[in-house]
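Trainee: Take a look at the structures listed below.
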Structure I
Amino acid sequence: MIALSLEEIARAVGARSPSPALGRVTVRRVVTDSREVAEGDLFVALDGERFQGSDHVPQALRAGAAAAISPRLPQRDGDASIVSRVLRVEDSREAFLQLGSLLRRRSRARFAAITGTNGKTTTKDMLAGLLAEHRSVVGARASFNNAVGVPLTLCRIEAETEAVVLEVGTSAVGEVARLASVASPHLGIITSIGPGHLEGLGSVTSVLAEKLSLAQHLRAGGVLLLNGDDPRLAAARPAVTSDVEVRRYGVGTGCEARAWEAEVGVDGVSFRMSPKGPRVAAPFLGRHNLSNLLAAATAARIMGLEEEEIAQAAQRLRCTPLRMERRRVGGLEVIFDCYNANPASMRAALDVFRVLPTNGRRFLALGDMLELGATETEHHEALGRALADGVADRVHLVGPAMKAAYRSALDAGFPRTRIALHEDRQALGLALKGEMRAGDLLLIKASRAMALENLFEDGMESEA
């Protein structure tokens, strides 16, 4: 972390200035979990529906934290030495964003921010991986893409950091704009637009507007990359200032950043960034990942890498966990794509699954697509009709929303003997244990809350 004094931090987050002696203390690490506090850290107490970080302020300070940002002073277990080290704020989450904004302003790195309905985490990891071969890079961990994850990433920036790759998510109107205002990126990428987080955003039209709000917070001279193969983004006219350039990437001839001689195979994707340039290849499954890799490669080029450097680095990229992640489990080949699910990502996963070669049978384990709001039944019914096309030998479904997919598949003529609906994950795991054998292929796809990656932790592999 870029070193900051507690006086600087207090001013940034709107807290009362600490005592002169405390104000001169320098902080080099921020934590939000009191169990991880080390000597000299700053503890940010985040209050939420499931936990109250402010309850743990005394514990954090006694464990060695230099100070704590909290919306409440300790009521019990709070002697004068504890209370005097609390930087009290009205809203610690907003204060955390303000702290992130201060660190952003202090950094001389190049910043990229990535959003989109699908592909943002994979694209983020790809771009960070490409840049890391030649730059000092900080990339968002996992899916750290909200009002806690973004400042946590900014708190990892060091004075020598040259590039920062952020992911910007949303589940409600205004979140992208708020996070983008903190990130103030030089480069923005919008990977796709589709029905995701509709509970908070309402419609795909609102999703488009929410994602495009990233454009308004790009720095002067910045670049906005849009997926030109996405019909909504191809037609979009983002509101940008005259000194921000908009470019589209894709396989289409109308894209400024084009994938030449693009190939999608069972071992990965590849393309050239220019007609005679080196081939950029990486072991990712599916056409959607060709698009993600092209976005990352284009961004890396804008951020200073040469095509040959990008091509060499791409060979060493590896799949983001739980996103079309291919593993051998016992004698089975398993595709884990269960970090999240919405209609578009479900279609993409089924398209990949359909063409993967196997000497065994094809099994699907599918869980609910969540946060679709009033369109939930409609989209699950559409999935059921798609399953009736015969993409798999056996289909196993779990979750309340999947009842609509089950009924729809049967109505569309899918044999009842080849599809099952289960009450819970444990029942699903037991059914798969009883049916699958060595050499079979299994795709696991669901929204994160369904936790289907734990099918094997439930003991399924013991019979594989």
Structure II
Amino acid sequence: MPPPIPSAGGDDPRLWEEQIASWLPAARWFAGKDQPLESVSISDFVRLPACGGLALTLLDAHTASGAIRCVVPLATASGTDASGHADLAAWLVRMAFDGTTLEAHHGTFVGRTIVAAPPLERWQEVSLAVLGGDASNSSLLVRSAGGEGRGSGAGGAVVVKLLRHCQPGIHPEVEVGRFLATATTWRQTPPFLGWIEYVPHLPDSPRTVILTVHSFVPECSSAWDRLATLLADGGLAGPQRHTILAIVEALGLATAGLHAALSSRADIADFAPRPASRAGREALAGALVAHARQTLLAARLQQGPKPLAHRLESLARAADRLCEPLAAVAHAGTTAAEIRVHGDYHLGQVLIGPDDRTVLPIDFEGEPRRSLATRREKTSAMKDVAGMCRSFDYLLSHAAGSGAESQAAGDTSRATLVAAFLGAYRGAAVGADWWPADAAEEAILLSAFTIDKAVYELAYELANRPAWVAVPLAFLESQLP
């Protein structure tokens, strides 16, 4: 562990720590809301040149469960988050595109790009908009001066994503982004342009990605927003039924295209498909069962309203029954190869173009509650398929809450959306080495990964969005034989 950073030159990290601790637990992106914040310690920082009292900080938020490493752009005079400052955004974009290095106390912040000759002069002045919809990071739409007339990309408009909870190691957002941009011909995602990483001075220490830069694609909305708007006009029984199903089918085709791209380079070891094996299936089953049991045990100990606590207690007591479909993976067929996947696939991770036919998957960082190593593992493509199917459940629950879709119609609508998505996906995936050739294998894997996703959702919602707990909880209760 590096030594504490002393106060010097007017910088007082100890004061900043106190100031940050006062607002951090309420930050939308902070992942430690489910337990008290004990303290904050700044592990490293650097002042940004010519940015008027702004610093880039790495800090550890200490809770009873351990430290959570976070990246916080800081307004040093007030100790507040500075991610909404245009000067900061301009500097970060230039830093990534120019390969700038900034020496901190215990490491170096380094800009990286895959753009051949970015026009740096266009990024001296920018306009900035904070993008919503991402609960675990901070995404900023940054336009260069006059960028409205220059389109998107290195010369016009980009999306900067601050990876608020940063871990050392190879980050899938960068790894997959570079792979798709430079090693495949698949272009159904906003082009990846660059990133900033922190390199510790300590020899052989892994690097930590703190920020990524992608091209901005104009006139798009998330699949969640687009489908929610359409469902508000009478649900699937209303006049938008055809458009809704067409978008869902396009989602299925695009998802199959993504998996084809991710498995297209057998000559690149980290992306080469891996044949399934009996030992692999048994290991997967064990991991799924362990994840479910650990999550249900933790959920059982959650404090909350008595009706919810009773339901969580009942679900935990039924863990053996809930785990049966997960354990069945050990005996599933082995025709489907394991590949790199998106890893956190849902309607909020896909952009829909104004024609309702353009579908662009985004955000390849994986599930933020899992380790980087776990997110980079090859697995069944069914993980992404199940993730999208679970997202339809959330969408329809949202529609029911707004009165657009009755609860009674929910099950029928859910089955309709899942069938449309799976039908389109399966039609494009049949014959691929990553899709099961056996119907029983397909059914076992889909059931297991759908339950596993709902288990992950339960833990996430209990920690971050208690109002949504009922969605995964109701699904898991429905899976008890």
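No lab work stands behind these numbers, since they all come straight from the coordinates. What you see is a predicted model; the values in this text were computed from it and never measured. Cβ atoms are built from the backbone, for glycine too; each structure is taken alone.
Trainee: If distance in nm of label points 7 Å out along Cα→Cβ at positions 335 and 375 comes out at 3.3 when worked out from the coordinates, which of I, II was used?
Mentor: Derived from the structure labelled II.
Trainee: Please compute distance in nm of label points 7 Å out along Cα→Cβ at positions 87 and 431 for structures I, II and give me the label with the greatest value.
Mentor: Once distance in nm of label points 7 Å out along Cα→Cβ at positions 87 and 431 is tallied for I, II, the winner is II.
Trainee: Figure out for me which of the structures I, II the number 162 belongs to, where volume of the Cα convex hull per residue in Å³, for residues 15-278 alone was derived from the coordinates. All intermediate terms of the calculation are to be shown ahead of the outcome.
Mentor: On the way: I: 162; II: 195.
Source structure for this number: I.
Trainee: If helix-only ellipticity at 222 nm (-39500 (n - 2.57) for each DSSP H run of 4 or more, over all residues; to 500) comes out at -13000 when worked out from the coordinates, which of I, II was used? Walk me through the numbers before you get to the answer.
Mentor: Details: I: -9500; II: -13000.
Attributed to the structure labelled II.
Trainee: Computing percent of Cα pairs over 20 Å apart, for residues 127-198 alone for each of I, II, which one ends up highest?
Mentor: II
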